[in-house]
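Next up, some structures in structure tokens.
Values quoted throughout were computed directly from the atomic coordinates according to the rules given, and no laboratory measurement underlies them. Computed from a predicted structure; not experimentally measured. Cβ atoms are built from the backbone, for glycine too; each structure is taken alone.
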Structure 1
Amino acid sequence: MKKIYIVGGGMEGRQTLTKQAQEAINSADCLIGAERMLKPFSDISKSKLTSWNSSEISDYIMSTNFDTYVVLMSGDCGYFSGTDSLLKALPEGVETEIINGISSPVYFCGKLQIPWQDIPTVNLHGETANIVRNAAMNRRCFFLLGGKITVQDICKRLCKYGMGDIHVYIGQMLGYPQERILKGSAQDFAEIETNTLSVMLTENSYPEAHIRNGISDEEFIRGKVPMTKSEIRSLVISKLGIAPSDIVWDIGCGTGSVSVEMALQCYKGTVYSTDLNPDAIELTKQNALKFRCDNIDISLGSAPEITEQFLAPDKIFIGGSKGNLQDIISTAIRRNPKVIILITAVSLETIYEAMNGLSKHNFNVNITQVSITRAKQIACHTMLSAQNPVFIIKGAPKCED
């Protein structure tokens, strides 16, 4: 019976090993890992395979006759490592044991002498993620780099969204002799190139106290483009039930007020906003910057054609369809048959079209009519001012028995 130890090598791969990990390495017949992970063990006379590919590693293990293998992972096996994919690649019946190492946030926060139990982590290894949204929401946030995004990229984005004064800590080559820890503001490092093997921690003295909903109309940058009013926005967000990691479409984004409120809800996901009006696109961009929503992807174009560039939606809001409502509904359901669709309408014709489009896909249809009246002061009197009634149409797939 082959025995496979999957070992977290810590920071540098040898100095931060646990005693249990060192004992597994000493007893192994073969060491496997990426070149960087094997380098600290170049003095050990054992068979070695240089690879990070899970399928290749699995094939090698099953085709060789060693009894004990150690597969070396960077940092900690349970923290954005290749451990999960390797376990899936190995055939059933192979005996495995995971020996965790020291992860980069644990090591880095130890160096900074700050607690890490309440710090969320964001993996930027090959991903873009929602950098500003995370930094804005949290007092501290840890970013794991290693892909295309650099410290400089993060700091430039923070500056672009009005967070240039946020405090940052940068860790380079952690655990190695070249280790450096830098401190300053985001704007200090916006033009400075740093080592690609880096991590970063943001510290926000004024994090957002809560996820906002029904933001006052006056807070948005306005133009001549129609805007969904605060009370309607609040109902739309409530009825959509947006989860933190959702992918959401905003068709006919207008000023971007709904896009912003949806982006605040899906802070781990993405809002795809589109409109045919260049003025609407510009306003949406301005409001995304103002409310620090770097998870809004904004496109000028006609739906549903442009939505083929978007990830499949979990939720979709249609505030304006330019006569393409049926096609937009069909496209969204084709991309995700379980999508939740919300449509606002002010005319009976749009209500009929929405009902017809959703019903033919066997969706449940729920319609709510909302009339908002606001009070305003005129001289010494308080007058009531009625807003136009709005119909909110929600479509959801019927539950199967």
Structure 2
Amino acid sequence: MSCSWKRVTESGSRDSLKVAIIHEWLISFAGSERVLEQIVSLYPEADLFCLVDFMKSRDRQFIKDKDVKTSFIQHLPRAKKLYRNYLPLMPFAVQRFELSKYDLILSSSHAVAKGVRKSSNQIHVCYCHTPMRYAWDLKEQYLKESGLDKGVKGFMARQLLDRLQKWDYETAQHVDYFIANSHYIADRIRRAYGRESIVIYPPVDVEHYSLSLKKDNYYVTASRMVPYKKMDVIVESFARMPDRNLIVIGDGPDYERVRSLAGSNVKMLGYQSSEALRVYLQSAKAFIFAAEEDFGIMPVEAQACGTPVIAYGRGGARETVLPLKTSMIDGDDDRTYLPTGVLFDEQTAESIVGAVRIFEENVVRFDRGAIRQHAMQFSPARFRREFRSFVDVKLADHRPVA
């Protein structure tokens, strides 16, 4: 293998480079799959490994219809629906992948993908969506939502997650290079693993959206209805603003509870196609976003339409939204800085109400063309360019053991 590596690093050719791509699971096309799509396009001859693969045949174009090498979890009872229940087995499963013939390992990881085994002759680059939340900052929330926060089962589950955290830390030390999907995640990687990383923002299909200068008289929010998205808080805030209209798009476990909070000024549309979502984003006065996300794709998609964003000011939104400055609210007439949204400080209805009022009082500050231009920096082409450049530099620098 070292001879093959030498040909690659000295000639710059990728022809003899053997590449393995590791992804947690293939179930649906979501945020991490957008990253996987671009990595596969950069390394089309690579072999793809996943713990489980239940992606429908009609949806496999983004991985170029590759044959995916799966783990034994693929064949366990009811794995298609309950694959997450096999979390205790996932570290063992991912470490059973046979990767000895590969020169370059690329993992797209938010749970266990980065835990694959490697030798000193190999280089492992991990694109980290987040350190495993089950084992770190969302441990207590995970236990509570799973009904495992009390009693003997709770004790056993807590012990399991403690062991998982230890495994997660130890395997992070064997990754050669980390790429974080935001500075927010780079900080979490530093705190959880004691490792440094560079930031390459994930790809957003900004070309799918187009600038719309005509805005209708409504706000819009869209998300899967799960607790941390805080869709209930957004709907509650508009119950306090009955003269303002809100359109809510998305479904999920919390849908009925969120709908019960909606007043006559709130339309709950449930799931909508990507084409319908695009139309609503293009025509909205602003997009409301109350989650603390690692990156957050939806705010970027809204901005690609020229639509301002009103977002919770933590997590990825601090990096994707240019906030209206306090000095501008106070009357500063500086036109060199073009904001793309308003950030609020707390995940409360009061905070959202205040942010909407600030937005409306300063709506002339928002230039639709500038908002779209800001979003274009998150394009897939930019991701591919930065990712390939980083990997190529590390390949050239790496000195495998003979």
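Tell me which of 1, 2 gives 14 when you compute relative contact order in percent (Cα under 8 Å, 6 or more apart). Structure of origin is 2. When helix-only ellipticity at 222 nm (-39500 (n - 2.57) for each DSSP H run of 4 or more, over all residues; to 500) is computed across structures 1, 2, the figure -8000 traces back to 1.
Of structures 1, 2, which gives 69, 56, 41 when Cα extents along the principal axes in Å is computed from the coordinates? It traces back to 2.
To test your reading of the models, identify which of 1, 2 gives 19.2 for mean count of other Cβ atoms within 10 Å over residues 96-103 when calculated. Corresponding structure: 1.
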